[in-house]
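Input: structures, listed below.
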Structure I
Amino acid sequence: MKMKLGIVGVGRVGAACALSLVTRGSAREIVIVDRTQARARAVADDLRYGAPLCPPVVLSDGDYAALAGADLVMLTAGVNEKAGGATDRADPEGRLRLLDTNAAIYRDVVPKVAAAAPSAVLLVVTDPPDPLADLARRLAGHDRVLSTGTLLDSLRFRVHLARRLGVDPASVEAQVVGEHGTSEVLLWSSARVAGAPIPDAEQLRRAVEHDVRYANIAIIEGNQASQFGIGIASARIAEAVLRDERAVLPLGVYNGRYGVTLSLPSVVGREGVSRILEPAMSDDERRALGRSAEVLRQALQRLS
């Protein structure tokens, strides 16, 4: 397998994705595309100087035509929460406030990507990734479209639980499903530490939910952008696709039952997602997932 990957858009998030891909050895060839070609060239050059210390990779910059033959293309173009005014904890829209602006960018970008790399899996990283994945799916004319979904949210869930319980996050099993946004659903009923249930403490749950839901805003307040976590998570998704791993990850993929792209545990491989799994949920969690789907359906109607 060629393991060729493209990145479209190298702002803070795109550059963080590129750095993670190079250091992890996620792909054998990476092509960087940006509307400002000098920026794409600079990022590729900067990475190229450090690449001899990493697993082998060929780095280049180019226009959309350079994406030809790519197995996967990451879409990171668009305004972020800081630039788009989506950093108010009291705003129920959250990342969805960026939808109209970034949808306009996707209407320009996605047809060009699909024309240059018609067989590629498209990974939507731009916020809000779930409705943008639905738009990209329509624009590209195929179903090989994923959003980064709640993979990062699930990692944040594990990290914050581990911090409060005094254990290694690798020993925590916990998932977030639904929207990558304010309506996301933390699955407390199935959260475990090495198989043991989480203590049923209301104060613990409130604190962890707050930290997970607003992690991006807290990071932006200190560093202007939330970029490194999503860069690492995106690289992990790319590996599952490029290596045809059949790994199970909580990613955003179109779900016919709900009529939108949302996150549930999904089997990820070379063709994108081959199967969606339904985790055990309490009645309250299942109702919350339905409400999250409704939030996304309403957002998608704005694009129609």
Structure II
Amino acid sequence: MNARSVALKVALAALLLAAAKAAVGLASGSIAVLSSALDSAGDAIASFANFVLLTVALKPPDAGHPFGHGKAEHLAALLQGVILLGSATVLGIRAADRIRNPRPIESTVPAIVMMLFSIAATLAITAYLKRNAVREESTALAGDAVHYTSDIVANGATIVALVLVRLTGHARIDSIFGVTVAAWIAWSSLYLIWNAANDLMDAALPDEEIAAVVEAIERSDPEVVSYGELRTRRAAGVRFIEFELRIDRRVSFERAHELTELVKLTIRTKFPRTVVTIHAEPVDGVA
């Protein structure tokens, strides 16, 4: 199963969850439940956008895109963040209006049961996303997992609000928690937008991965004197690594080629989905 099919399954699950929440929210009059329903609808849209853009990301390199289409995956993560931020804005405005103009909430028990079910379902979706994000090294799925993790917290807050409304009879509590949920969603969306934008700007690989690359170079062979101009980036789980390999000028051309291939193999052993580009540069060796 690839990241594309995972995104489609998650989108369908989120859509069903949103419909169930909307039905209970309309019946109970709970702004918190309706807010959660809108959030789940946004989840479904974002996950479907993941499906579409991951389909593009899987396309092989062509004349117009010699490095492939992997950055479409980062566009998917960016779109998730934008959709989530828009949802948070709508929810916040609606909840603030309910604080000024409170309305009675009916049937809080069905609403609480619905939100408990929602948490259980979202936990399952999040675990599914995290497992596949690690396996596929997918930033889009990882972003979706963060998205659904925020939903768990938001749904928990909704349950607390509904319980307090039932115990106190103060409907404004539900709306106050609705504002809190909106703020949490907004924060999560900004996190996703920042990370996606960073990936689109060709951020370097994490420090620990760069350290592993450097170790592979330095321990490859005594005839490798040093390295330079190391540049790294990542797109859709594929790492791109390029650098200058400084080799003792006394070695033959054939041996220099063998050394570059040895270093490539060592790096790819650590990171299988990697494109390694090496420029061999002759230098004075260690005496």
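Output the label of whichever structure in I, II has the greatest value of distance in nm of label points 7 Å out along Cα→Cβ at positions 120 and 192.
When distance in nm of label points 7 Å out along Cα→Cβ at positions 120 and 192 is computed for each of I, II, structure I gives the biggest number.
For which of I, II does helix-only ellipticity at 222 nm (-39500 (n - 2.57) for each DSSP H run of 4 or more, over all residues; to 500), calculated from the coordinates, equal -14000?
Corresponding structure: I.
Computing FRET efficiency 1/(1 + (r/R0)^6) of positions 80 and 160 (r between Cβ atoms, R0 = 25 Å, to 0.05) for each of I, II, which one ends up highest?
Values: I: 0.65; II: 0.40.
Biggest value here belongs to I.
Which structure, out of I, II, was distance in nm of label points 7 Å out along Cα→Cβ at positions 48 and 144 calculated from, if the result is 1.3?
Clearly, the read-out refers to II.
Assign the value 14.6, calculated as mean count of other Cβ atoms within 10 Å over residues 88-95, to the correct structure from I, II.
The value was obtained from structure I.
Name the one structure among I, II that log10 I(q)/I(0) by the Debye sum over Cα atoms at q = 0.31, 0.33 Å⁻¹, for residues 200-247 alone of -1.02, -1.08 was derived from.
Matching structure: I.
Given a computed value of 2.9 for distance in nm of label points 7 Å out along Cα→Cβ at positions 232 and 264, which structure among I, II does it belong to?
Source structure for this number: I.
No lab work stands behind these numbers, since they all come straight from the coordinates. Note that the structure is a prediction, hence the values are computed from the model and not measured. Cβ atoms are built from the backbone, for glycine too; each structure is taken alone.
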